Structure formats: C-alpha cells, structure tokens
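Engineer: Next up, some structures in structure tokens.
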Structure 1
Amino acid sequence: MDLSIRDVAQLLGVTEKTVHRWLREKAIPAHRLHDQHLFNRVEIQEWAAGRGLKLSPTASGQQGAPEAGSSLRAAVERGGIHFRVPGKTPEEVLDAVTRLPGIPEGANRSLLRELLVGREALMSTGIGGGIAIPHPRDPLVVPVREPVVLACFLEQPVDFHAIDGAPVRVLFTLLSPSIRAHLQMLSRLTYALHDPELSRLLDKPTTAEAILGRLEAIELQERAPQK
C-alpha cells in the first residue's frame, strides 16, 4: 500500500473530503491498517479509469519527460486503428479484437481472449461516453517489449454494462510489458480521452492519420512548459 488519503486526492484532482465520502460509501478500493486507510496505486488507477476520471499523464508517479516507449501515439501506431470490428456481445467483440493484426507476434491469442473476457466478467471496462479500455488484469502475461494500444471502432454499438449505461462504440485495448508501463499508458490514455477534439474524432472518425495527429498534438501540449 503506497498511497494515503492525501495522495489519492492529489492523484485524482479531488478534495480529501471527497475521498472520505467515497470511503464512507465503500465506493473506492482501500485497505485499513492500524486505524489508517491506505491505497494501492494500481487499484486506484484502475478504479479511476473505470469511472472515466481524468488522470494526470504523470499519475503513474513518473515525473518529467516520458520514458522510451511510453508515447500514447506510438503505442496506438504499433497496435493500429481498426474500423468495423464485428461483434454483438462483449465476448464476440473481444474475440474479434484478439484476431486483429495489431496483436503482437508471439502472443497467445487464445489466452489473451480468455484473459480479456475474464477481466470483463470481473468488472466492466466501459468508462462511459461509448468508450471501453479492455486489458488483462495482469499486464505481464502478454510478452511485449513496448506498450501496444489497439484502437477499435465497432461495427455496431455493444452493451458493455458501462458505468453510464451507454453502449460502447470504441475500444482501446491496452497491452503492456510491466505494471509501471501499464499505469503510465493508462494515465496517458485516460488523460487524452478528455480532449474535446479527440472526442470529436472518436465520435465521428475520419482517418487513422487524423487520430494519430491529434494524439501527437496532445502529447506535445502535455510536454510544453507551463507559463
């Protein structure tokens, strides 16, 4: 357990009073030790992402410029942007995703499907607004050297039991080589998904180049020195 109530408030951009309210409502994952509430960073970021909360791109605890391989644009370019992905249920959609060419060579696609479907059964990865971020619960099970994100536009909206009840239109399937890389990419992705221009492109997609260009612009803005 590496986070205090104050740390969680800063991480999520809310007040400590809000965190205390979530604790009273048993709405946030926490662990009690010696009359103190402590939090696991992985659990908190997963919880926040699942509710569509905007995380800072440095929420993984890594400050400054991103390390090699942590660029969201590069990760999406590696995984590819895929249109008209078929499926009428979450299971069918996830099965189709694991058959896409963006899955890294050498990955066990059958195992990956099992892990994605199992993760979805445990808790919906629909974050609201028609978006879902499916990923294995343990990112280390997929042998990748750098993070890979597959952006998938579905052939038809599918009910993923998202927090807002809206059917999912777009999936971002996240595969990472380590816990650290997973948290870093999850932070960058949830941050980018709050960008109005990117939201417009995802709502009415134009081209893969336009989406990649917007992701690059978001990262450039993120790294620009604050005035």
Structure 2
Amino acid sequence: MLPQKARSSAPKPEISDEVRQILHRVGLALIIFGLVDIGLMIYCIVNGVSYSSSFNVFAVISGIYLWRGHPWYVKWVTRAAGFYAAAFCTMVPMMPFLFPVDLGMLELRLHPAGVVVGTVATIGVVVFLVWVFRELRQSPVLAAYTVAGYSPGQFWVAPLCGVMLALGAGGLFIVLMHGDAEQTAIRLATVKTGPGYHYFVTRLSYAGDRGTAELLAYDNREIKTLQVEW
C-alpha cells in the first residue's frame, strides 16, 4: 500500500506541446514497429518458419500508452530501449566467440538472402531502439517527468545493465557449451554423419550422465541439423 500512496501523491507531469509531439512521434513509431513484428510473426507461423521476438504486442501497448503520456510507460520504455540497444550492440563483438565464423560464411553462401535480410533487420531494430532512447532522453521530456517524480534515472544505468546482461549470458553460454557434455554430443553426432564434418552445438541439456543435444553438422557444401541423446 505504501508504494501506491507514494505514487498517487506524485504530481502529474505538465506536458508541453513539444513534449507531446515527441511522445506522439515515438508512440506512433512503436505501434507501427509492433504491428510489423506481429505481421511477421504470423507469416512465419503460417509458413512454418522459426521466429522469436520479444517486442510485437508489448511494443504496440507501449506505443499506445506512450502516445497518451502515461508516466510509468515513459519511464519504462526509456529504460527498456537503452537496455536492449546496449545488449544487442554488445553481442556483436561477442559473436565470433559464440558462433563459428566458418559456419556463418557457409550460411551466407548457401542462404544469402536470408542472412542479409536478417542482418539488416537486426541493425534496423538496434538503430530504432537507439532512436527511441535518444528521443525520450531529450531535456524537455526529462524535465517534465522528473518534476513529477518519474525520472528515468541516469543516462548510463539502463545501457550498462544491458551490457552486463549480454556479457553474462554470453559467458554462461560459452562455459556451458564447451565441456564434457559438448564433446559427448559431438562424438555421437560423428557416428551419425561420419567423418569430414564440423559441429556446432545449438542446444544442450544434461543432468548427471544423461543428456540431449541439438547440433549443426556442416562441411563446405551443406548444413545438417542433428539431435542426439545419451
């Protein structure tokens, strides 16, 4: 009850025309972004294509409330945009440690359109998140919501959290995917494919002496998806 009373006692922000224009612009962009993401998700489901996204409906809802100038959503969207933008940017230099370079080059050679589209889409999402963060960190917006007690905090806090999460998740992935269980999975996959293939473990689950794994087996001509268990 105390947090609710504290929140209700905070004054409502007085939004100027300049602030309202910023919120409308960013809110509309989020709504469009979310609708496009929902459309792409539906297309992938219908055509049996693997697709994963954390935005879609949440982006639409955030855009609507941002358009209305809802204090909590202005604060939340500002932090979320900085967090995700920094996390995605941190993953870029980590990719050679997480994903084999030769496998990436093979993917590009075998499926150039898909790789190019995916890369462009990822860059577009990062640029969009950076734009949202910068728009909502403009001084008129900060001034209006800070006075009302809804400040999004220091500029560097959300991006720093994003960087730390990306580093932690990447480091954990490297540790978990490079051990005895990985070698067991590769050994079993070699029995299925024969010699001449390289392997990359994409999913690994194990407990004690038992486990399951999904791998990509590849040479310079093809990529196979394998599942093994022991």
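Engineer: When distance in nm of label points 7 Å out along Cα→Cβ at positions 53 and 93 is calculated for each of the structures 1, 2, which structure yields the highest value?
Structural biologist: 2
Engineer: Please compute distance in nm of label points 7 Å out along Cα→Cβ at positions 13 and 205 for structures 1, 2 and give me the label with the greatest value.
Structural biologist: 2
Engineer: Further question on the same structure: When helix-only ellipticity at 222 nm (-39500 (n - 2.57) for each DSSP H run of 4 or more, over all residues; to 500) is computed for each of 1, 2, which one produces -12500?
Structural biologist: Structure 1 accounts for this read-out.
Engineer: Where does the value 1, 7, 15, 19, 20, 17, 11, 6, 3, 1, 0 come from, among 1, 2, when P(r) over Cα pairs in 5 Å bins from 0, in percent is the thing being computed?
Structural biologist: 1
Engineer: Quick check on the output: 8.5 is mean count of other Cβ atoms within 10 Å over residues 45-52, derived from one of 1, 2. Which one produced it?
Structural biologist: Going through each structure in turn, the value belongs to 2.
Taken together, the values in this text are just the output of simple stated rules run on the coordinates, not laboratory data. Only a predicted model underlies this, so the values are computations on that prediction, with no experimental measurement involved. Cβ atoms are built from the backbone, for glycine too; each structure is taken alone.
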